[in-house]
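Student: Before anything else, here is the set of structures, which you'll find just below.
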Structure 1
Amino acid sequence: MTATATTAARTVPLVQWPAHRIAVWAFLVNEGFLFGSILAAGLFLRLGGTVPWPRPGDALALGPVVIATLILIASSATLNESLDALRRGNFVFCRKWLVWSLLAGSLFLAIQAYEWWDVIATARSLSPLAGVPLVSNPWGASTFMQVFFLATGIHGLHVALGLLLMVWLLAVKGPANEKRLESVALYWHFVDFVWIFILSTFYFF
C-alpha cells in the first residue's frame, strides 16, 4: 500500500508580497480612509440634523443605479478574466476582456452623469429657490445633496482614473504586463467595493 503525500496550498505571507502589490494596497487603504470619512460625516449630519434626509426613492431613482451597479460588478468580473487570461498566456483574450471592462466602466460613468443631470433638473423644477439642489433641497436637508455629490463625484473621478489606466494598458505595444494589470485590477475592485457602501448610504438607508 502506497501512501500519497499531499501538499497544502501555500499563501504568500505579507512580508513576501512584491513591492507593487504593497504599494497598491497602501494607496487603497489611504483612499478607503477618504471615502470612510466622507460617508461617516454624512451619517453624522443625517443622524444629528434637525431636518430629515429624503426617504429611499424620493430624491434618487433606484432603477438606473441598480443597473449601473450590476454593470460595475460585471466590469470587475471581466477584469478578473483579463488577468486570468494573461496568466495563462492568452494575450488575445486578455485584451478582449480588458476592452469589455473599459466599456462597462464607461457605461457606469455615463449612467452616473445622467443621474446627476436628472436629479439637478428635477430639483430645480420643484423649487424656485437659488442654489438648488446644493443649498436648498426640495426633498429634505440640503446636507443630503451636498454629501451625495461629494461622495459620488469623488467616486466618479476614481472610476475615470481606472478607465484611463485601462486605456493606457491597451495602448501599450506588445504583451500585457502582469504587474500593471494586477495593480489596475486591485484598484478597480476597490472602486467597486466602495460603490456598495455609497449605494447603501444614499439609496437604501
Structure 2
Amino acid sequence: MWDLLAGRGQASPLVCDWYNLPMSKLVIICGISFAGKSTLGEAIAKRFDYAQVDVDDMKFHLYGPESKDEELSRADWVRIYHETDKLIESYLQSGKTVIDASRNFTKDERQLARQIATQLKAEVVTIFVDTPEGIARKRLLENRKKQSRRDVTDKDFEEILQVWEPPTANENPLVFHNGDDIDTWIAKNISAIR
C-alpha cells in the first residue's frame, strides 16, 4: 500500500484514516470484591461505548440465572472462563475495546488476559481499584441488605483476599483510589483508556 504513495508528497486521506484508527484495547480492571471495579468499568464503558465481559454474566448465560457458584464444578468454571476469554477475543478481533472488571485477582489471570490481547495485537490497560479491605467489607454487608449486585459469600470473599495479588510495577497499572471522583479520574487518564 505504501508503494502507491511513493513520490506523491502527501499521504492519501484514506490511508491516513486507516493508519490513525485507534488500536483496540483490553481494559483489565482489578481489585478485591466490592472494591468498585464494576462501577468504574461501567462508567468507562458508557463514556466511550466500550464492550464489557463478565464471568457472572457468562455463568448465567451458560447455566441459567439461578446457578450458584458453589453448585458449579471445576469443569464448569473452566468452561465459564474459556467462553469469557473467547468473547474477549471476538471483541478484539472486531476492533472493539473491551473491559473485563469481573476477575483478574491474580497476576497469572491478568497475564493470561494480556496474552490474549497481545496475540491479537491489542493494547492492554490495567487499572487497579485500590479500596481498603474494611470499606469493601462494609459494601459487602450493605449489599446484603439492598441486593444492588450479586452477593459474595463470606467464604468466597475470604478466599479472594487470600489469592489477591495487587498489580506490580511491570504491569504499569493506572490506580483508581477509593474516594476518587470517577468522571475526574476518567478525564485525567483519558489518553490511556481512550
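Student: If semi-axes √(5λ) of the Cα gyration tensor in Å, for residues 91-138 alone computes to 26, 12, 8, which of 1, 2 did it come from?
Tutor: Details: 1: 39, 7, 5; 2: 26, 12, 8.
The read-out was computed on structure 2.
Student: A follow-up question, please. Which of 1, 2 yields 11.8 for mean count of other Cβ atoms within 10 Å over residues 43-50, as computed? Let's see the in-between values first.
Tutor: On the way: 1: 11.8; 2: 15.8.
The read-out was computed on structure 1.
Student: Quick one: helix-only ellipticity at 222 nm (-39500 (n - 2.57) for each DSSP H run of 4 or more, over all residues; to 500) came out at -15000 when computed from one of 1, 2, so which one is it? Mind showing how you got there, number by number?
Tutor: Values: 1: -25500; 2: -15000.
Working through the options, I get structure 2.
Student: Thinking only about FRET efficiency 1/(1 + (r/R0)^6) of positions 115 and 131 (r between Cβ atoms, R0 = 30 Å, to 0.05), which of 1, 2 has the largest value?
Tutor: Numbers: 1: 0.90; 2: 0.65.
For this comparison of FRET efficiency 1/(1 + (r/R0)^6) of positions 115 and 131 (r between Cβ atoms, R0 = 30 Å, to 0.05), the top structure is 1.
Student: Where is percent of Cα pairs over 30 Å apart largest, in which of 1, 2? It would help to have the intermediate numbers written out before the result.
Tutor: Values: 1: 35; 2: 26.
That would be structure 1.
Student: Which of the displayed structures (1, 2) returns the greatest value of mean count of other Cβ atoms within 10 Å over residues 35-42 on calculation? Show your work: numbers first, answer last.
Tutor: Working: 1: 15.9; 2: 21.0.
Across 1, 2, mean count of other Cβ atoms within 10 Å over residues 35-42 peaks for 2.
Student: Sticking with this structure for a sec: Which structure, out of 1, 2, was distance in nm of label points 7 Å out along Cα→Cβ at positions 75 and 107 calculated from, if the result is 1.1?
Tutor: 1
Just so you know, all these numbers are worked out from the coordinates, no wet-lab data involved. All values derive from a computational prediction rather than experimental measurement. Cβ atoms are built from the backbone, for glycine too; each structure is taken alone.
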